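Q: Listed next: structures, encoded as structure tokens.
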Structure I
Amino acid sequence: MAKMNWSAELDTGIEVIDKQHRRILDYINQLHDSRTSGHAHEEVGKVIDELIDYTLSHFAFEESLQEEAHYPFYKAHKRVHEIFTKRVGDFRTRFALGEDVSEELHHLLVTWLINHIKRDDADYVKSVKANMQDQEAFVAKKKSFFGRLFG
């Protein structure tokens, strides 16, 4: 198990998503640090709980962007998220039963972060960015219109 650094090849180009993905990297490094601390069990439990809450909110946000952009593989992407969420839930159960899951969870997160971002997330970026630009153009047009009326 090793600490991980963010690399530019993990950037999607969507700032809000990249910030969220960096948080997953933080969890990976917290798991690494927990192995060397005197409170490993408590820290691993905390990471698992935070990870579950975080991934649910991150996945919901990511899926909403995809849905709004009419991303054609939205349902398949959502299914991948559901499978990952179930796996993390299984880790929580195993941890609660006293099993040391830190190394296996660390491996899952590293693999997920790299593979999911580079493959699955990279596929939706073009659709989501185009939709975001369309929305920004719409808002700018409305501001211009109302600025002329009330300016």
Structure II
Amino acid sequence: MNYNKYYIDINKTIDEHGTREIGTPKSINSYRQIKIDKKLYKDLIKLKKYYIKKYNSENYDYFIFGGLKPLAPTTINRHKEKACKKANLRKIKLHEFRHSHASLLINNNILIHEISKRLGHSDISITLNTYTHAEKKQEKRVIKTLNRLRLFQPF
């Protein structure tokens, strides 16, 4: 975690296929700082204090999920399924949280450029092609707008 308040540095990846090997992000754009809210920041500081106490050292760059070593995929999956059940959500793959995050931002009118930077995409077209989906709600807005505009057209 970066010590610049309210940011997290993204500078490593972890193999999701059981080996838990630490690697480098895919591209130069994948290295980034993610702005976080005050509540998450406070939670992460509390977690870091827990790790410092648990491991009796401040000299480690702790993993957010795991401490000295990243959590095993099975452990992460178990916690994810428990959280999905608690929230009354269908079971989803871990990567689908990324999709949900992006869709939430898109549906709340966050600029696609900002979302693309946050996700570490090198080009906004990747974000647009991956995360924007025609929804019934949007389709209805398009038709409503076209019908409204048509009312003002002289024929």
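A short reminder: the numbers here are calculations on the coordinates, not readings from a lab. Not measured: the values here are computed from a predicted model. Cβ atoms are built from the backbone, for glycine too; each structure is taken alone.
Q: For which of the structures I, II does the calculation of distance in nm of label points 7 Å out along Cα→Cβ at positions 48 and 88 return 1.4?
A: Label of the originating structure: I.
Q: Work out the source of 27, 20, 9 here, i.e. which of I, II gives that when semi-axes √(5λ) of the Cα gyration tensor in Å, for residues 56-119 alone is computed.
A: Label of the source structure: II.
Q: Here's something else I'd like to know. Say we calculate percent of Cα pairs over 22 Å apart for every structure; which of I, II gives the highest result?
A: The maximum falls on structure II.
Q: Sticking with this structure for a sec: Could you figure out which one of I, II the value -27000 for helix-only ellipticity at 222 nm (-39500 (n - 2.57) for each DSSP H run of 4 or more, over all residues; to 500) was computed from?
A: This figure was derived from I.
Q: By the measure relative contact order in percent (Cα under 8 Å, 6 or more apart), tell me the structure among I, II with the highest figure.
A: Max of relative contact order in percent (Cα under 8 Å, 6 or more apart): I.
Q: Of the structures labelled I, II, which one yields 2.1 when distance in nm of label points 7 Å out along Cα→Cβ at positions 64 and 96 is computed from its coordinates?
A: Of the options listed, only II reproduces it.
Q: Consider the structures I, II: one of them gives 0.25 for FRET efficiency 1/(1 + (r/R0)^6) of positions 40 and 80 (r between Cβ atoms, R0 = 25 Å, to 0.05) as calculated from the coordinates. Say which.
A: I
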